[in-house]
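Structures given as structure tokens follow.
Quick note: the coordinates plus some simple rules give every number you see, no bench work behind them. Small disclaimer: the values here were computed from a predicted structure and weren't measured. Cβ atoms are built from the backbone, for glycine too; each structure is taken alone.
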Structure I
Amino acid sequence: MAEAQAQQRGGIADDGFAEAKSGVRYEVDGEIATITLARPEKRNAQTFATWSALARIGESLPEQVRVVVVKGEGPSFSAGIDLRMFTSEGVPGQGSFSTAATLGDAGFEQRIRQAQAGFLWLRRPEIVSIAAVQGHAIGAGFQLALSCDLRIVADDVAFCMKEPALGLVPDLTGTKPLVELVGLAKAIDICLTARTVHADEAMRIGLAEQVVARGDLEQAVSDKVAALLSVNRDAAVATKRLLQGARQRTLEEQSVAEGIEQAARIKALFG
């Protein structure tokens, strides 16, 4: 039954992970896709199956989708990695870090890349991704929120990069956006102390675009989605491309890129 539901919601189950196993629910409604971490009894802790499901969603995302909302069911967005992955027994059917440690260099790198694939696609210029974050967003949960373009958070949010305290490093693509958002010194402080960042600080240092009361989170996300969809789609895609490339370009290079994108828009609209 869970597998059939997953297929109806976008094909999550076709890599062998049914919804109940991956803890991910996926729905598409026109131009909006919603990804829900759905293991509230585990505070939406993530496993290899979670990351595989996220990657499969990215691979199969319908072309009409413009906005992707990522949220968590229950009191927390995601409390990070399922602690069973630190045990020798691991997660049934998925293994553990102990089994991953036995892989050769090539095999281990492939395993990391497979996990990262579930996070990387959320930056595509063709979509805008929004993390709707409440409660705990720890480790992998923090990095999933960082993978999104925008973060709208509840006033009870608690961000924490826990990996260094566990002897690990953040490896789910979160370090680059964290540095870009808050700066190197603040990123070092957040990661190397594994401290908690609450809503007021998150807003102040740029981790969040908006802070709302817990009960208003869903409406705030809906309002943001509506605003994003009100803009011309092709212009939005071109503008996001420009913004994403701005840090790597000089001012002159960015000016040239703007001209190229604008020429394509003018020709499309008036040519």
Structure II
Amino acid sequence: MKRRNFVAGSMLVASAAPWTAAFPQANESTWERVTRTKVMRVGAVDGGLPYYKKDLVSGEWLGCMADLYRGLAKSMDAKLDITPTSWGNSVLELQSQKIDIFFGLNPTPARLAAIDFTDPILNIAFTAVCRKGFTPKSWADLDQPNIRIVVDKGSSHDTLVTRLLKSANITRLESAVDATLALQVGRADAQILVLPLALSLASKNPAVGQVVILTPEENATSNGGVRKEADSRWLKHVNGWLAAERASGNIRKIFISNLKSVGGVSEDKIPPQIKV
């Protein structure tokens, strides 16, 4: 009886070992966990074209950030573990160690207080997707009490409109998809998005509206977010890898390729405001 209990207990421990291996041990840094487990856990936002898209048939994640994740995982000789998230939730998931890195975040002041950031991956402009018939020229044209603006809550889009638009009627929704739906059904005049997302949205769904690049140009960087920690080896490795990918031209190649293939944007529609 005792032997039977001992064997059963041993089997339970053995079966649990692979499951616990992927999780952080006490005081373990991201670098230590990734090198120990050979698993790199990342977040992805479905529908965030051309950054992320999950293929419904194969289950494979597509998009420029997904491709960059694969390259980074290869540099660590690690398996890639992709978890669906949102732009807003990604910060919480980094803090709680559910993911090791998230590509596609702008380092806003609030985010900088919560997590650390890699060097920039992309330099991009903010823009507006406007309903048909509404053609503002400037950010000042949007900043009117009768203009209805939608953004995804907690995003860099939210930070921008909070800073720039003091008079406009702003609605903050849970996701960019929710904001797009509000625009599509006529509950908003414009959705604020960074240019790659706006171009992909208008290309995939022209009925939503048209992309308007407003003046003066408002720019931002798209970076990788990582957990704040004393061990800097993970951040140093990612920055070194990004520098090499940028110098080789691979980041630009991956981004433009996915803007066309995943985002559906033809090369002649890619404006100079996109700088990679």
Structure III
Amino acid sequence: MTDWAIGDIQGCADAFFRLLKKTAFDPNHDTLWVAGDMVNRGHDNLSVLRYIKALGQQARIVLGNHDLHLIAASVGARKLTPKDTLHDVITAPDCDELVTWLRQQPLIQCDAQFMMSHAGIPHIWTEAQALSLAQSVSQSLQSDETYRHFLFDMYGNAPDQWHDTLTGTARLRVITNYLTRMRFINANGNLDFTAKEDPNNGPAGYTPWFEQPTQTKRQLIFGHWAGLEGRCPTPHMHALDTGCVWGGQLTMLNLDTLERTCVDASR
């Protein structure tokens, strides 16, 4: 039995299945930690979602911003843009089943050694606080009474800083932004969403989130930031988005040995 973690698949089904074959992934015994953004920008989101869903308990998933976008689009909370490639899921006969399954997935996964979220964990939160706040978003998504309201009000960059006094969807939005969209942050926990690629070219006063003094004790797995090309200089933090959908690679990390296995986006 091997525990694997994989970066942003984003609908790149061909690379995904080639990587599973290259690692000899055994769906009956191995576990796949999926760092979010299973869908969008690639051209076969449906095969990716169906496969991961079929893994059942052998998959440990966190939602990324593109996964949340799919959920929102499926209920009419957001219109698809020309860049979106989610039509195969939206028009599929099992769309409702897939979206219901996605809504049940958390924003953070962890065990005794590892913690995983799509974008990372901000330095302003302890592990326990991050888990509690992530759970509050999950509760809203999983509730048939509240999830639509949250999705219709999920988008936006404000507030850009966590405060204990935040309430309602503003509170849920900023938690979601930290865990699924964060790249640059300042010492006070303010987020910046204008810079997205080069980690060395952030706004004045802001650094990549992982350069702030973390309160996270576990090793941290994250995706989201293709511009890092899978490199994170902070010890015990594992960046797994290697830009497959942009012509780069798709990467899996063996959590037992910390060895990486990659495949190119094209053969």
Seminar exercise, completed: Value 16, 12, 9, calculated as semi-axes √(5λ) of the Cα gyration tensor in Å, for residues 177-216 alone from one of I, II, III, is from structure II
For this session: Output the label of whichever structure in I, II, III has the greatest value of Kirkwood radius over Cα pairs in Å, for residues 113-168 alone.
Result: II
Problem set entry | distance in nm of label points 7 Å out along Cα→Cβ at positions 105 and 185 - structure with the largest value, from I, II, III | I
Exercise. Upon calculation of mean projected area of the Cα convex hull in nm² from the atomic coordinates, which of the structures I, II, III produces 15.9?
Worked result: I
